[in-house]
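Asker: The data blocks that follow each hold one structure.
Here, each number is a calculation from the coordinates, and none is a lab measurement. It should be emphasised that the depicted structure is a prediction, and the values quoted were computed from it without experimental measurement. Cβ atoms are built from the backbone, for glycine too; each structure is taken alone.
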Structure P
Amino acid sequence: MTMDPIAHTTTGPVEGRVKEGVLLFAGIPYAAPPVGPLRFAAPQPHPAWTDALPAQRFGNAAPQPAGSGMTSSPPRRMGEDCLTLNVTTPALDDAGRPVLVWIHGGGFRTGQGAIPWYNGTSFATRGDIVTVSINYRLGALGFANLSFLGDETADTGAAGILDQIAALEWVRDNIRAFGGDPARVTVAGESAGAMSVGILLGSPGAKGLFQRAIAQSGAAHHVLRRETGQAVGRKLALALGADSLEALRDLPAERILEAQNRVEAELSGSSERGATDIAGAAGMPFQPSFGCAALPEAPLEAVRKGMASDVPLLIGTNAHESTLWHQGETDARRLEKIAGRYLPEAAAALDAYRLDHPAGSPFDILIALTTDHMFRIPALRLAEAHTATGGRSWNYLFSWKSRAFGGRMGATHALEIPFIFNNLERMGVDAFIGEGPLPQALASEMHDSWIAFIRDGSPETSARAWPNFDPDRRAAMEFGDEIGVRDDPFPNSRRVWDGVR
């Protein structure tokens, strides 16, 4: 009779299970449940236990609105007792394997570490890598800035980031028990997970907790100034009719989610401006804010000062990210109106986009423009800032087009995830990539590049040379129907963002 594996952590033993030939430990608590007096507080140590804790079932997802897009798994359990992580490892030994810590996306408001797309089995079997996926507080419970209520709430706008740091501290203190090496940790994520990676690169509290970083479709720009975060937090408190921290802690989580939804709806498309520039929070009002001990300054500025210069960075975007949100036809008049929201000289900017996309329809140009605004330009600016201080960076462009929905999605947001995890046959992936032969060769090569980076700090493999990013050549590895280095993709449209914040 085969016994279930038991690993010994600093807080007590945990009992996992064998799954698909590797070991899975699910739902391990890395911090105390952030409930009652710990709601909105920085994460606290979890009490120790003596008997083996069952770690065979994924923990609660953080409370969140219903639905989380194409990567949704079956109906989840949700609850504020959500500060757990999952470990997939080849073996419990002293091999000192490299470690991948994955931070899920979802706009800082949805998602969980248990999504099948994030299954780390292939990293274990093909790369001899330990994979850790985490949950962290989301939405208002994780990022409402309540610092206007007093000193006790000073770091509330970054509580979810403090959760991520606590998870990385758990990895530092415990991963040897799972066959991993705490000195070979790569932190990675997609979308809000990649934005979290960018933030962690600029966070003093995360310094030294990871040695490599991967940011997929996200960078270091999506943070709010303290004053903007406070303005959003005041709107939340007003919507809840609560004027103290104690009152906010007494409310059911469902009430807070309902108020979060109302604030998001109110701010969507807001033109309200003033000293707090709350319109800047319209797209994602409950995102991290800086100006506190946890995040003293904007993370991009910290990177520009060299905080992360010793951390190799792999960063990139998909060619058509924003098709996940923009559908339907667009005419030239609407396109120019949208361009005017982002760029001071809209007509000239659109001319530059047409040079880079000469066969593009107004809809194609809209997707290129909005993809640049949200993803590509922030990623390039992070790579530029990192490289300027001596950091090593590698850039990629994922351009393989989904066959689903008549091909209209193109290389949309999140499409690269099952490729880099080598999970094309996991639940839900087929609906996203569409009918036809599996693009396994592309997945294998991307997966191998990520394995190489996690193991050695460079994505180069024996099959593919991959030059560093630099501000002159701007080399990017394109992963599409063909794979190869492309220098300075779409240079004309890139330049129209120079000097635009």
Structure Q
Amino acid sequence: MTPPRGHAIARVDANTIARRKIPIVFVPGVMGSRLHFPMPWYGPDRNWDPDRDAAMLRWALTPAWVMRQVLHHNAEANLIAEPEEDLEDHGFSDSEATEAIARGWGTVAWRSYGPYLLFLRNTSFGSNDCPVYVYGYDWRQDIRDTGEQLAADIIGSAVGSKQPSRFGSQGILGRENVDKCIIITHSMGGLVARAALKASGPLQNATIGALHVVQPTIGAPVLYRRFITGTVSSFVGGVGEGTVFAMILGTTGPSFTAVVSGMPGPLQLLPSDIYKNRSQFNTDHWITWRNFEDGHQELHNVNESVYNTYMRPESDEPPGIMRSDVSQAVRNDLSRRVRELRRFQQWLGDWKHARTWAIYSTALATDSTVHYDFPPRRIQYQAVPRSAPIPYGERNGERIYISQRDINWRGFKPDTEGADRGRPIRRDMQGHGDSTVPALSGSALFTQSETHDIGVNPTNWVTMRQFRCSGVSHEPAFEDTNVQQRSVNWIRYLLATMSH
């Protein structure tokens, strides 16, 4: 009898299996892959490399118009293969380091993922050999396209117009001479993997399980909000977004809009209609506002499709992302991005592979509902000697002074501190997620009956499909020991359920 492909058989006694190989494919989040950008038209080449502070500071000091052109999805970029980290310092022999590089270990940020990759590598899975592959990717590109390429690179056959190239003509499975794999994802990587699985029946059959950690399953309002506020480095009483990161993506609404307008991938993390409908069902509503003219008394919310909202200018009620203070080229790009977004989200929806599990976080301040106390529709300015004019609006004959930030941010407020404390106004900065992805989105693939605290040991993995952790932040989620241990226990469960 010929053994099945990839199952190493050793005849000690009759039918004794000595070793079985099942590769693990790890798919990172947005901006977590290291990219090289050749830029002959604007100075020397540069790298997107979160492991190098100097490289990221250089991005932070780059003008928004240059960032837009360099990061545009049409601009050339290549994955960086050589890791910044010296793998020999972590116990790799020369040959093992060479093999890890061939498996993609250098394509992702070590600071974010290195310790977890080492944790997987150093974990025993009994009689199973689980080589770890790391699938860095160009996160600027359309998620569906990236997913189709991931499928092709795993199974080793063409999907649509994509061709396997990174792991040889037969993909990861052929390279390892196996027919099954395990997929683990972080953040946007979950959308990439779900797109890959939906696009490819062969990959569905080859995947014995997929685990998505802190996935923005149906989108994240923080991305929408940044079109209004920019990526701000700090909020009083709210969530800081990192000074260098804020400088890179744009500290104002116009600069943020210009930078991200050319990148389909990140824009496909905007909230979907599923997010809008589920938040509305929970009576939260994903956008709410009050008007200056009625004293900010009546609460309004959005009922239209999110795609209609996105196509509005920022001065509308509610604000859209089609800012009036950017170039026509940027607005044209944004129009294309919204059409792509709609097609992608309506295609993927909340689809999942039959053997999917998830981990999400809660209890951290996270954009979940974006609320505005709109400034006056008619803003006037009081002249002040030797100082900037003071903006104000008039209501019932009374002059009411406002801040320039309220004008720029359309009255968005990140917290309930100060004069607004105790007022019955919806706020977005509540303990509803992992600081980036709200629990509503991170948990969207499963019901509450399938969800359990991450510290609870599963008695039945078939019915316990999702795990909730408290206080685990989005970007360093894989540093959490509970996340690490749950993923390893899950892998052991999958391996135990495979028939020999």
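Asker: Given a value of 18.0 for mean count of other Cβ atoms within 10 Å over residues 46-53, calculated from one of P, Q, which structure does it belong to?
Answerer: Working: P: 12.4; Q: 18.0.
The value was obtained from structure Q.
Asker: Compute FRET efficiency 1/(1 + (r/R0)^6) of positions 342 and 478 (r between Cβ atoms, R0 = 25 Å, to 0.05) for each of P, Q and report the one that scores greatest.
Answerer: Numbers: P: 0.50; Q: 0.20.
Once FRET efficiency 1/(1 + (r/R0)^6) of positions 342 and 478 (r between Cβ atoms, R0 = 25 Å, to 0.05) is tallied for P, Q, the winner is P.
Asker: If semi-axes √(5λ) of the Cα gyration tensor in Å comes out at 33, 30, 21 when worked out from the coordinates, which of P, Q was used?
Answerer: On the way: P: 33, 30, 21; Q: 44, 25, 19.
Clearly, the read-out refers to P.
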